[in-house]
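Below are structures written as structure tokens.
A short reminder: the numbers here are calculations on the coordinates, not readings from a lab. Just so you know, these numbers come straight off a predicted model, no measurement behind them. Cβ atoms are built from the backbone, for glycine too; each structure is taken alone.
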Structure P
Amino acid sequence: MKATLTAFFVCFGLQASTLVMADDHSDGNWIVGVGEGVAHMAHICTLKNGGTLNDVAEIDKDLHRFMDDENIRGFRQILTPLFAVGAKYDYVAFDFMDWKQLGIEWDLFLGSKAGNAIASKYAEIEDCDAMVAAAYPLLRRADIRADSKRVVSVEWCTRKDGVSADQLNAKHRDVATANADIKLIGWWGVGYPVAGVRDGAFPGDFYHLVNYADMKTFAAAKNAIANEEGWRARADYHTSYADCSGEHVLIGETVRDY
């Protein structure tokens, strides 16, 4: 895959209010609690043979029926690039579920006629690269789930030499604490790849993943960085903790809720 998936940086130093830092996965029907690792699958796909996103949506219906029939729970988004310089892919599919469900789904998908038939349909219209990661939610608000559409940003980063994993994790926890009252961020987590494609489409050791309710909140978050001193904390992070590739912004739509 030629695409480079780069993006987001969490809005360090924002001054706002009313962000709920949920510590129980039942608040908002989350899959895991804050700080626990959820399985995050990313498929970066390029359409072929005249395939369209409408065709993908039709096959997705088969996939979702398959998952429903097998009682597999998960959250799924389809994302298309918005601010994505040099992007060569057509869309990205994000799937979130607990690790047990991930194993059950793939065993059934690979080992059944129904699963193989769905895979063949996808293969006729697209080529995809894939990754599995452990994503750790650190900030989230239940009302981000009120709308199926949202703005999603991703940024890949690599730890600086001399910075330990414990130091980086502590910094991320400090950021979450400092931003616990912000209403602009709907969901922020940090992901660490565990399997799948690594170079090119996924240029870093870990990534920041953020969901905003809409472009107004995205723009307000960026204004806070530009004009409300938020750039200072972000610059400190880039100087002292990690080298990051730059923000990639997509429009996401929930196609299967948890």
Structure Q
Amino acid sequence: MNRKSFLKISFTFIIFFINKMLFATTIEKEIFFSAYLKGINLAKAEGQIKIKPNILELYFTAQTVGVFSLISEWQQTVSINALLMNNKLKSQQYRSDDSRGEKKGHMYLSFENKIPKIVSAQPDPREDDRREKINTNLLKNTIDPISGVLNLGLDGNCNHKEIIFDGKRRYIINASFIGEEIIKQNEFFSEDLNSIKCVFSIKKLEGYTEKEKKRYPGNGYIWYKKVGKDLFFPTKITIDTRWGEFLCLIKEKEL
């Protein structure tokens, strides 16, 4: 082997090793949310996200703030566990606990098999006669709602669709890439952010009540920013609702 060939092989090996080390590095960040309805602060949330080799874990606790906390004393904690392969998430576990004053509820889902399973739910949607029944076979290879939103732009592309199951409803989110955009510094973001902007639409499939069909929104916009090696996460979401524009801002910082 001549010297030139040896150097080429050595360089290729070094690049391969570095890429493996970067992928194997654990990323841990605090995450913060702030949500607004018609420009009025509606809710806030904070939590953590951890990316380990082939695994993503995320949890956050949200609650109403300001005038909305006087109207509805609402709080929700959500956590997910998903496999991360080739910039694509595959749901493993989804947990949601929520309360409105003294009224409490939860939804625990397992996605470890091809067909997701309701581990525990209160109230149990399977006992709700107002809901359309869901064909269990159609739940194959669905994903939880948080992982679904992450997946839409995780690879920086955004030309994707995800079939979601949240324990009650099955729906499709279709997303399309619009272009790059700078999100300007404001009270929430300490500096300008480079992002990609995407448009999305929601197609309601099964499990909805008649009220939910009319009330739940069907489209909006979402912005993703780069947070790691080849990974993009949501940083801004806007949705038109019957009550006005809903806006959610998301940021993270190192632990």
Structure R
Amino acid sequence: MATVAGDRRRPWKGALIFSGLVLLATVSVMVFVPTGQVLLEVGVLIAGLLAGAALTRFGVTRRWMGSVVLVVFIAVWFALGAAGYAWFGGVLAGAWGGVAWGRMVAHRTAEAQAAWTVDAQGYSTIAEAREAAGAALRALDGTKGGRVSVERGDARFEVAGAVHPGFICHRTADASDEGSWAVLVGTGPVPDQSVQVPMGGPEGSMPLRLVHDVVSVEAALRQFFTDPGSASFGPGWETGNQAEGTRLTTG
């Protein structure tokens, strides 16, 4: 058995990480290269963070204002002298933080407006979501992408693997509760052995009783679309350590 980690798409994460790195670098200079202007540098850094975040998050109302902002930025940078690096670092970190802020708001708004989500793409109708999920499932080859995720509110359905050798399938009525996940289990006689299931780069050694063909997974997916919020999945599903240990974790 193997636990395989994978990330859900977060369009704002890269910008937020870069913002944090710039801020960390600026603070490091402030700490390790003291100039005797600590209060000034801290104030300038905070002002830069706020200015950068506000400008990238809300923009400017007129095109010509962009040139004015650039001139003011450069003028303040040079006017501050030795403390100018704090202004530059603060504005840069704040700007990327504002980018992350805007992307996060847009992403959450899109998710809130969508009745269904398939691989982070929102769909307003069940028919559209079912068609997208079916196409994504049959396109899985264990390499690029690695899995399909379908969401409806707190409920989630996940499939990982490939048409050959097969898929491993999980679902939950509340994705925030790690203990609520269930794994699809074969009900017929199955050899007591494992198979390597590719999941978009890494592979997981999965018991054969947990590996299913595309027809079985499509049936489970139809059941999810029928009643995504149900906490009773039927005899073909198993909760507990096996379900948690074989699922792609989300970060």
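If you rank structures P, Q, R by FRET efficiency 1/(1 + (r/R0)^6) of positions 30 and 126 (r between Cβ atoms, R0 = 35 Å, to 0.05), which sits at the top with the largest value? Each step should come with its number before you reach the end.
On the way: P: 0.75; Q: 0.45; R: 0.05.
When FRET efficiency 1/(1 + (r/R0)^6) of positions 30 and 126 (r between Cβ atoms, R0 = 35 Å, to 0.05) is computed for each of P, Q, R, structure P gives the biggest number.
Assign the value 15, calculated as relative contact order in percent (Cα under 8 Å, 6 or more apart), to the correct structure from P, Q, R.
Comparing all candidates, it corresponds to Q.
Out of P, Q, R, which structure matches 7, 31, 37, 19, 6, 0 when P(r) over Cα pairs in 10 Å bins from 0, in percent is calculated? Can you show the working numbers first?
On the way: P: 7, 31, 37, 19, 6, 0; Q: 7, 26, 36, 20, 7, 3, 1, 0; R: 7, 25, 23, 14, 15, 12, 4, 0.
Answer by label: P.
For which of P, Q, R does helix-only ellipticity at 222 nm (-39500 (n - 2.57) for each DSSP H run of 4 or more, over all residues; to 500), calculated from the coordinates, equal -5000?
Working: P: -10000; Q: -5000; R: -16000.
Attributed to the structure labelled Q.
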